[in-house]
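See the structures that follow.
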Structure I
C-alpha cells in the first residue's frame with residue numbers, strides 16, 4: 001500500500017514584502033486509500049467507460065495529448081500541449097481523440113498508436129466532483145489499469161495531484177504567488193516485491209514569472225544543485241543566429257577531439273551520433289577504422305552495418321563549454337518547436353566537415369566521410385544519402 005501515515009505541516013509566516021510568495025512545506029500525503037482504489041480499478045473499467053462516453057457531447061482530434069491539469073506539467077519537460085487538428089490524421093502517426101462534456105470539460109482522451117497502424121491503444125477517463133477530479137488510464141485492448149490520479153482543488157486552484165500506478169505511487173504539492181504556481185514538490189515511491197511503499201522527495205520545481213509570463217524554470221533533485229530547464233531567450237535571440245554560434249564551435253571542437261584520440265590506423269568515417277532530433281549539440285563522436293570495416297564485410301552481407309557507431313573503435317565528445325549557454329537555449333527552442341530540424345542542422349554540418357582537410361587530424365581512407373546518425377541508424381538514409 002502507498003501510505004506512510006505521517007502528517008507534517010510547517011508554514012513560514014514571517015512578514016513578507018508585497019508580491020512575494022510564502023513558502024509552505026506541505027504535509028506528507030497518505031496514499032493508501034488511492035492505492036486501494038487503484039488495485040480494484042480493473043473491476044470498474046466498464047462502468048467508467050460507459051459513463052464517460054455517455055457524457056461526451058463533442059469529439060476533437062489532436063496531434064498529442066493536451067489539457068493536463070498538473071501545473072507546469074508540459075513546461076518541466078519542454079513540451080507543448082497537443083494541437084487541435086481539423087480531421088483525423090494519417091494512422092501512420094500517433095494521434096489523440098479528446099472528448100468534451102456539456103460544460104466543455106475534457107472527460108476522455110483516446111490515444112491511437114502509429115506503430116499499431118492507428119489502433120486505439122490507451123483510454124484515459126476523467127470524472128469531476130466537488131473540488132476533486134479523478135483520472136484513470138487503461139489499456140484499451142483489455143481494460144487493464146495503468147494509473148489512477150486524483151487532483152484536489154481549493155478556492156479554484158489545484159493544490160495536490162496524487163497518483164497510484166503499476167510502478168509505484170506519488171504526489172505533487174503546489175505553492176502559489178497569486179494564481180501562479182511558483183514551487184512544485186514531487187514525491188515518489190517505487191513498487192518493489194516484499195517492500196512497503198514510502199514516498200520520498202523526487203524533485204522540486206521552481207518557477208519565476210514577470211508580466212509576460214514564465215521567465216525561468218529550475219528543477220532540483222534532492223541533494224543536487226538546481227538545473228535550468230527553461231529560460232526565456234533574450235531579446236533578439238533567433239534559432240538561426242544561435243546555430244551559427246554553436247556550429248562555428250563544433251567545427252573547431254570536433255576535429256580537436258578526434259585529434260586527441262591519436263588514431264594511428266586509417267579511418268573511413270567520423271560519425272556524429274545523436275539520441276534525439278531536437279538538439280544538434282548533444283552528440284558523441286565515433287571513429288570507424290578501415291581494418292574493422294574490412295573484417296566486418298568479410299563476414300557479413302549487410303553493408304550498412306559498417307555505419308553502426310556502436311561498433312566503432314573510438315568514441316569521444318566535443319567540448320562546447322565556451323558556447324554552453326547558447327547551445328542550451330538552442331536546444332530548448334528546437335525542442336519546444338517539435339520540428340526535428342536539429343537533426344537536419346547536424347547532418348548539414350557533417351557534410352561540411354566531410355569537405356574539409358582531415359590530414360592533420362587522423363589518417364583517412366580515400367572514401368573517408370563524416371556523417372550524422374542516430375544510435376539506432378533509423379535516419380541513416382535520410383542524413384547520409386537523401387541529404388547528400
Structure II
C-alpha cells in the first residue's frame with residue numbers, strides 16, 4: 001500500500017518499550033489466582049485488602065490493555081505501508097495466532113494435570129468440559145474467549161489488523177467515514193464474537209490515526225493529566241462498588257453498567273500510562289525497564305501458566321484467598337511472572353532459538369536489546 005504516511009517517529013520507540021512493561025505488569029494483577037472464585041462477601045464481608053485489590057484491578061489493571069491496543073494500531077499501520085496487506089497478515093498470523101494456539105494448548109494441558117490434583121478443576125478453569133467441538137474456541141478463540149482467557153487479546157489484535165486496510169482507506173477519504181466504521185465495528189462486536197473485547201477497536205483506531213497523521217502526543221497539558229488521574233481513581237472506585245453489589249445482588253442492568261464503566265475508564269488510563277511511559281523513558285529507571293521489554297510477550301503468554309501451579313502449592317502451605325498471607329502472593333505475582341518469563345525465555349532461546357521464535361511470536365532475543373539499560377532506535381515489533 002503506497003502512502004505519504006509520515007515516517008515512524010523514532011521518539012516513541014523507548015516510550016513504547018516502557019509502556020509494554022508497565023501495561024503488562026499491571027494487567028497481571030487482573031488474573032492473579034483465584035480471581036473471583038473464592039471472593040465471599042456474605043461469609044467474610046469486605047475487607048480493606050479487598051478494596052485495595054479490586055480498586056487496583058479495576059483501575060490500572062483492566063484499563064492497561066487499552067494503550068497496548070493503541071500501540072499495536074500505530075505499529076501495524078506503519079507495517080501495512082511498508083509490507084502491504086498480504087505480507088502483514090502473514091506476519092501477524094505467525095506472531096499472534098500461532099503462539100495463541102500453542103500457549104492455549106499448554107494451558108489446557110495444565111488444567112488436565114490440575115484436574116488430577118483437584119477433581120473438577122478442569123471444568124472450572126475452562127468454563128465447561130474439554131470436548132472436540134470446543135477446541136476451536138479453546139485454542140484460537142474462534143467464537144469466545146480462549147482457554148487462557150487473557151490471550152484473547154492476541155486474537156482481537158489479529159482481527160483488528162485484518163480490518164485495518166479498509167479503515168485506513170476510509171480515513172484517507174474522510175475522517176467521518178473512518179469514525180463511522182470504527183463505531184459500527186464496536187457496536188457489532190457487542191452482539192457477535194467479532195471481537196472478544198470490543199473496546200480494543202477504539203484504541204487500535206486511535207493508533208491508526210496517530211500513524212496516518214504523524215501526531216503522537218509526547219506530552220499532555222497538565223489539566224488533562226489531572227483530569228485523567230481523577231477519572232481513573234473515581235471510575236475505579238465506582239466500578240468496584242458496582243461489582244461488590246453485583247456479587248450479592250446480580251442484575252443484567254448492572255452488568256451492562258459495569259461493562260460501560262470499564263469501557264470509559266480505559267481512555268483516561270491510556271493517557272496516564274502513556275504519559276508515565278514517556279517520562280520514565282527519559283529516566284535511568286526507564287532505560288532499565290525498556291531492557292525488560294523483549295521478555296514481555298513471553299510474560300503475557302505464560303503468566304497464567306506460571307501462576308496457576310504456584311497457587312496450588314501456595315494454598316497447601318499458606319492457605320486460600322482468606323489466608324493471612326494471601327496479600328503477599330497477590331502483590332508479588334507480577335514480579336514472580338517477570339522473573340519466570342525471563343528464565344523461560346532464556347532457557348528456550350539457549351536450547352533452540354527457532355523454537356523460541358515460534359513460541360515468542362517471531363521475536364528473538366538480541367543481546368544488545370535485552371540488556372537492562374540498553375537502548376535501540378529500531379522500531380518495536382507490532
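Every read-out reported here was derived from the displayed coordinates using simple, explicitly stated rules and does not represent laboratory data. Please read these numbers as outputs of a predicted model, since none were measured by experiment. Cβ atoms are built from the backbone, for glycine too; each structure is taken alone.
Details
- For mean count of other Cβ atoms within 10 Å over residues 69-76, the highest value in the series I, II is held by structure II.
- Source structure (of I, II) for helix-only ellipticity at 222 nm (-39500 (n - 2.57) for each DSSP H run of 4 or more, over all residues; to 500), computed value -22500: II
- Comparison of I, II by distance in nm of label points 7 Å out along Cα→Cβ at positions 301 and 317 - largest value held by: I
- Which entry (I, II) yields the derived value 42 for percent of Cα pairs over 36 Å apart: I
- Given 17.5 for mean count of other Cβ atoms within 10 Å over residues 245-252, calculated: source structure among I, II: I
- Label whose coordinates, when relative contact order in percent (Cα under 8 Å, 6 or more apart) is calculated, return 11 (choices I, II): I
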